[in-house]
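Engineer: What follows is a set of structures to go through.
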Structure I
């Protein structure tokens, strides 16, 4: 069995918002899987030492040689870096693309300074950048990813292909309930082709509107996967593109959520669909239906406003067949709720996300009325290490200056957060209109904030100090100003935080 060809996918996606893609071949005995395996670079003797080439040029995309890509080692999905808590990362990236790049380790709890996860350093074209740090022994285990994060070039870099997954060992695969279960890694990235090019060529990011984008899984369109009736598999799923939203569902199946954004959850839950904003990840258990057949893994479509109407599409075809398996029983809880969730916050801060457009300025994106500049000489605000804060992040939908109604997925570096509340607010008065307390079931590093909504985040800034950032993870918005910097500093007493598990 084979998936749709890229030409078929491009043609079908333009019809009825992609709805005609919601089919798949029927099941047959001995289905041949077409889901590509992503090459893995593993740590050895406690060290992951590797060199990647960021290359500009043709590479395979949906198994067709395609021009106009920027890739790690000529692969549209970069190799998977796999290491364990306590290991040392020693990664060198050579810059063979025409813009400056660096390496951000999305979701990692590591030092944001020096040659670690530092987004304020860069390698110019032709140069190299080396990232070196120890992963804490208490680091959470799960799915993370890496990509360039030079302000002003992030959107183009990730769209063109520069991103890849990271797995930190000891998470879902180590749970007694899932030992022996098949693991899958599903990396979602979008693409669109230039209709004016004589050969398959990636469309420039400035022309790649949401209605043109086709989602790939591990670099191909609609691959086939096999699943036995009653068999439980664990799937790590990551949205590693620049701006697309996914609402993922598998026909006649349910997902049991085991981890969010690389963190095993406090409390597992079962759901028919999961939503992945740009940058977000989820790890789930899936048990094959009793009835053999062909089932579609779909994105159901997502409306994020005028410039973000993401079409429904079949992501993959799952064929249920073969000898029945024995289902795994999900644990009710995986990790303990962190004690700091019960602490009173040392400080509360408010951040307002907004945007404008005028013919003179073009699109601009703001946090608290300011457009971020990489060359900004002003000192960022300070947060004390080992303290708990609450941040209210609110979306101002005002269109007085030409902005549009759209959601903003808020992402923070170094530390994860828990969602403890959300509601509606009135931008005219700044007052909350409604409030709903949220009992967090896990930690996150990326959360969607809808127009006229506010979200209350609670977090503890543990162990690491240094200057880092928070931003909207629609990377065009980040490049155009929706980012802020802050500095984590030692407490006046000189305490340095702890190294305990979350």
Structure II
């Protein structure tokens, strides 16, 4: 027999047959368990196409989503002497039965938004009101994730999850902290901050100062909610946001050149040396930098730093879909989400692309890749898709068609709802009804799953949860897009950069 080793997934729970082919005829024993070890109980054995093929069948129905192993050790078995052992592992298919009662799609959308928003409302840091980095992060607050969570507050008011009075109270707490205790570096906030003291928490050894990208995500959220809290008695909220907005020294982060840079700190200065250049999640940084009423950057910085003199263009087709910008196959899905939580891509164009076309193409390619499933990962289909940055077994990765780890992250498909609503809804139904016994929890869908390894993340991450709430709402009503896009500074900045709508 040629030695066998391998692993299979999504095996049916009934009618399973495992064949071993030997180099010569074998003798079937009276008691197969003396020669074959099976973790699933009893086996029956028979010959296959001839007497050199052993066919094994589990007796009875196997359990859903369970890993089994069948092994034959080295030594004398079936009348032959085996020099090496063989082992086959397989995982049975997930139980496809609904885990929850079926709801109308509109009710399911609202349920997902409500449950996910709880991460930012119930699990917010108690002293500052901002979003913890992830479940179990204690005092570590995420600046970018907090920006996304802040944008969820108007959604929660409009959907009746909280009252407007509660929202105002929370915003005052958040703004008091951001404008007071929170440490800033030429107006930019760090990636992580201590929710109690306001001190920077280093993201890495050299990343212990201002993070312009995370700051942009926060400012995007603040400007959007400034457009929402428009009543006379809410003027203090708008004033506090305006003060924070005016304090960010976007021009400082050019280093006097033609590009924005991601990081600066008093002790490390520009050691990170990361230019913010496209295509990725950083478009909002340049939009805000050009929009600043106090520290703006020029269109030339956008053209040379972000657009790389046109180098962001792609124009090739993937699965029959033309991708205007960025790397082949589009990269992780968050590229189409993070900058567009407030920045409205509908009709938005500049010299390089139509941004609705860009984001819709990106989502479509991500969907088509998962449907085609070229690496034969378990679970991938037209109703279970979505590759983006998330936890993976043993770590964290920015998954994409060119970096496919076999991990599906709900945020990828769900936050794409404005771009591919039917495909997004189909994935939502699968995540909730089929996988909901493992994927659905106190704060909505857990971060990710890898069916190849029968793994479900136990985690929630702020920067993944936020886009679910906000982008679903943008797809339903355009609420945050409308709030952000009426800010006069933003409109001015877009005009400076050559955007049209």
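We did not get these values from a lab; they are worked out from the coordinates using the rules stated. Predicted model only: the values in this text are computed from it and were never measured. Cβ atoms are built from the backbone, for glycine too; each structure is taken alone.
Engineer: Consider the structures I, II: one of them gives 0.20 for FRET efficiency 1/(1 + (r/R0)^6) of positions 274 and 458 (r between Cβ atoms, R0 = 25 Å, to 0.05) as calculated from the coordinates. Say which.
Structural biologist: For FRET efficiency 1/(1 + (r/R0)^6) of positions 274 and 458 (r between Cβ atoms, R0 = 25 Å, to 0.05), the value 0.20 is produced by structure II.
Engineer: For which of the structures I, II does the calculation of log10 I(q)/I(0) by the Debye sum over Cα atoms at q = 0.05, 0.06 Å⁻¹ return -0.18, -0.26?
Structural biologist: Source structure: I.
Engineer: Computing log10 I(q)/I(0) by the Debye sum over Cα atoms at q = 0.10, 0.14, 0.16, 0.18 Å⁻¹, for residues 122-265 alone gives -0.32, -0.62, -0.80, -1.00 for which of I, II?
Structural biologist: Checking each candidate, the match is II.
Engineer: Quick one: distance in nm of label points 7 Å out along Cα→Cβ at positions 138 and 306 came out at 3.9 when computed from one of I, II, so which one is it?
Structural biologist: II
Engineer: Now a separate question. Where does the value -1000 come from, among I, II, when helix-only ellipticity at 222 nm (-39500 (n - 2.57) for each DSSP H run of 4 or more, over all residues; to 500) is the thing being computed?
Structural biologist: Label of the source structure: I.
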